[in-house]
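As structure tokens, here come the structures.
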Structure 1
Amino acid sequence: MDSSIQLRKKIHDFIDQADDKMLQIFNAIISNENSDEKGLTKEHREILDKRLEEHQYNPESGKPWTEVVNELKKEYGL
């Protein structure tokens, strides 16, 4: 396992060579980590609670994970 010093050097070297998209990803991670707001917003929690309730009421209404993945691959060309 790499030491903290080695990890810092690897990350620094990677960032020095990263493209704009990767830098934006790093920035989003750092911004989220430094954010005072952790976890879900109230609105997101309400959406998830509603979906869970709907699933518990009718568990057969969902799709198998493999079907979801295949649809995403087809839609986004993955």
Structure 2
Amino acid sequence: MVPRPNCVNVLVTTTHLVPALAKILLYNLGSVFPIENIYGSMKVGKDNCFQRIQDKFGRKCTYVVIGDGKDEETAAKNV
């Protein structure tokens, strides 16, 4: 994957963080998803995670949300 300046990848997972991190390392995605940009929503919820991401990166960013359910669709509309 070619790095793009001024772009970051953020991962929000509903699973426990340790298995998610293990999969990232197993599939050699550590350079794509830096550990400081991986969020677990199991305890706090996806909306809370997306709010934290907005607080970190700002509201003027372009956000792309990819998912497979209504939660992601709702979150994408709110971001």
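Taken together, the values in this text are just the output of simple stated rules run on the coordinates, not laboratory data. Keep in mind that this is a model prediction, so the values were computed, not measured. Cβ atoms are built from the backbone, for glycine too; each structure is taken alone.
Out of 1, 2, choose the structure whose coordinates give distance in nm of label points 7 Å out along Cα→Cβ at positions 9 and 25 equal to 1.7 when calculated.
Working: 1: 2.4; 2: 1.7.
Matching structure: 2.
Quick check on the output: 100 is volume of the Cα convex hull per residue in Å³, derived from one of 1, 2. Which one produced it?
Label of the source structure: 2.
For the read-out helix-only ellipticity at 222 nm (-39500 (n - 2.57) for each DSSP H run of 4 or more, over all residues; to 500), a value of -11500 was computed from one structure; give its label from 1, 2.
Numbers: 1: -23500; 2: -11500.
Answer for the origin of the read-out: 2.
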